[in-house]
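The data blocks that follow each hold one structure.
Bear in mind these aren't lab numbers, they're just calculated from the coordinates by the rules spelled out. Model, not experiment: these values are computed from the prediction. Cβ atoms are built from the backbone, for glycine too; each structure is taken alone.
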Structure P
Amino acid sequence: MTRRRATHAGSWYSDGKNKLDSELGKWLNHADTPVTAARAIISPHAGLAYCGETGAHGFKSINPATTSRIIVLGPSHNRYLSGCALSKCSKFETPLYDLTTDSETVSELYKSELFTDFDVYDDENEHSLEMQYPYIAKVMEGYKDNFKIVSIIVGDVSGDHAKQYAKVLEPLLADPHTVFVISSDFCHWGSRFSYCNVNGENDIPIWQAITKLDRLGMDTIESLNSNAFQTYLSKTSNTICGRRPILLLLATIEEHSSRNPSSEAKFSFLHYSQSSRCVKKGDSSVSYASGALTIS
């Protein structure tokens, strides 16, 4: 059994069980969402002190009583990866309790020959997936023996490539007992991110221009059109670090809709925030957004 350590506990979030439980519980209690049975969410992956409040809105929309499998997709920040890889770990440590891999689903995904391995060293260095695990553990705590997870790290995936993955992932999305968690922050603005675009909005404060830029992207995601999302990224170069996991989700929703014409999918963003408000060129910020997908 390979157990992935909670390598970012104690820095990106509390490594104390009681403190972490209290923080997550507070954010979830304060979150207000009209969605009660999300089939997928988009959730940020910065330090919880920055994005915990925003992330709570997405996780609050999950119904733990009907969830038996959670598919987590996050970008690779530290290692170039062509396509997607599956974690080799069977357990994932959190300060609350360990999460367990759905080994049967992992085996089925390997059969597609689209997935490679993500080794333990790279897994423990990557934060995009780990930052979802504490919230998953908290939301599912009353049903912790009734669910398992699948961790997918998403590398360089083009539109056509995404459609191949979508055919494999669609049966999972179609399962009403499965929830997808898409890990992504939004705009990384400032010289330290090599991105100072205000999208032509020069007459308003920088932080408002960033908001409009992100909102345009969020509106595009809500349209559930993968081509439109790629066009948005091409035109704006917005530094949405989870753009490829989001693209995979959109492609999978499109595949589901084509297989189930009577099904109706709807994605709604629930909360948005920024780590700070940029007012001059020397400032920097990261944006966070959470949203939820419903399928009827």
Structure Q
Amino acid sequence: MQSVMPALSSANSLLQPIIAFLGPLGSFSHQAAIECFGSANNTLQPEVSFNDAFSAVQSQEADYAIIPLENSSNGAVVQTLDLLADRENLYPDITVSGEYYLTVHHCLLMKKAQDGSGNTSEANPEVSKFYSHPQVWGQCTKFLSEYKGVEKQDASSTSKAAEIVSKDNDPKSAAIGSELAGKLNNLEVIKANIEDDSSNATRFLILQNLKSNRTQGVKPPQKSQSCSTPGSKCKSLISFMVDHTSPGALADALHVFKKYGLNLTSINSRPGGIQAWQYVFLVECQRVYGVHDDHVVDKVIKELEKITQTCRNLGSWEDQLEDSS
């Protein structure tokens, strides 16, 4: 397993890219970082919060950050959307440069039996309390329906949930998380693959700093996001805010994407932070290399700037969905 080291300030760090992820060790973000970037010649840097991961890239303390955006079973991760909306312009230099799809399998994790007998996958132990990340509850509804009335306690990550259970004096407390989290915290996998959907997956975004020189000469993540192969599908993420008092303002903005033949793959909104009931819209669009104008996104941005209150291109990358199966 990739060893995790503190961020380096020496010249050696220029030879070893630093990848920030939502920690602690054993989280699904940790697993995604290992799979996406590889376990060799990288420094994987756990961050306590989504904000810290964004800040690490903005301050150039990290070369990349890999951040969960949405889950196929439970929808968008609002913490990530809020940071991408960037209402206070805290992350002006951050761009999205890629994506990664991680197949997610959840396990019921508990302390190993004191008598050494262990547990089997068929066991249905008594549980006093569950710990996990809030996103997990909606991904394991069928399993959790067997434990009606049992308290569910939110944790900052699935790996943190495993850590809590490992230190809990109550032998009946349980975590829902990855097998990796269980191993790192000396917990036993009582039941594996307890997610509702066996194809359950989380999409991660890869962030970089537009102004950083550190990534020059650094090998990019596995699965290149070059968008340079004829017929390849490329995604772009654009945020904007419209005058919510103007009838049809949102429709006018969305019409710009249709005008240039861009397929909208997702639309999300978050409170704008200026006044109540005004929103920042985050629109992800898709184009085909060799079919659309190479500068089509720039043209869309120029038109949006004329009809929106704020507008920002958050980055472009090659669509990896077809390669994720």
Structure R
Amino acid sequence: MSAINDSRFQSEVFLLTGIPGQEHIYHWISIPFCMMYAVSIVGNSFIVFIINTNPSLHEPMYILLSTLAITDLGLSITTMLTTLRIFLLNSREISLDACFAQLYFIHTLTCIESSVLLLMGFDRLIAIRDPLRYASVLTPERIANMLLVCVLRGVFVKLPYPILLKRFRYCRKNVLTRSYCSHGEVMKMACSDVTINSIYGLWSALLTEGLDSLLIFLSYVIILKTVVSITSKAECLKALNTCVSHLCVVLAFYTPYISLTLMHRFGNSFSPFIQILLGYIYVMFPPLLNPIVYSVKSKHLRARIVKMFVN
């Protein structure tokens, strides 16, 4: 049943929160936030531009990296609008529809990014375990089809979030603890039973990000078994070195995501500041780190960037 008959009034807006108790220095806090968003947007835009304008980089690994950068761009832009508005203008209000739209895009883009990281893990697995069949297995057409499936999975699996939330009226305290909307937190503001939302949110996370992280882990178990069987130490290190960038971005993505998910469901005793900090790391750190890691570690990408600036 909808919560329409369970409430006496309908809250028209939610109030977002920056860093409680630090409102007097928001103009100073806004400086590093602006810098991080600028690096994220410029860095990921640059990655997309370099890969798309250089035919020599139209390989599976770089196509996936370009898709990851586009996803990070979307995530940065989606959260930047409300975050900087709080710290620059101290404007905290967000309408219900805008909040539902924002949380949908955040969860959808997160799901797509998780899928792309899984495909990048599969790319490394094929490259190391069966390099002679790499080009025949990961053809451009197959990569495009897999990416389409990843996008459709994110779009449709997360679509029920705003639809389910739209059913409710919100008559409780309408102050959110972050500078952006998330399904789990908005759900708690409803006046009625949210069991269906809670169950669907848990299972959708387990069947997307949870399943992806498990498959990435299993792919690296196979990669390690393959690498250990290599007799040459130099070849072994060379094979592992090709996975360093991917491992870094996987850890940067899943560590705050899993920590925040567990804390949100089971960690009410944790300090609110830690939860707020993890919330910012979750949406800001991966888009900031990914272009830096790949620009430094990828020899071909680094060469193109250097050549572009030198010429």
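Of the structures labelled P, Q, R, one was used to calculate helix-only ellipticity at 222 nm (-39500 (n - 2.57) for each DSSP H run of 4 or more, over all residues; to 500), giving -6000. Name it. Each step should come with its number before you reach the end.
On the way: P: -11500; Q: -6000; R: -24500.
This value belongs to structure Q.
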For the read-out distance in nm of label points 7 Å out along Cα→Cβ at positions 58 and 90, a value of 0.6 was computed from one structure; give its label from P, Q, R.
Q
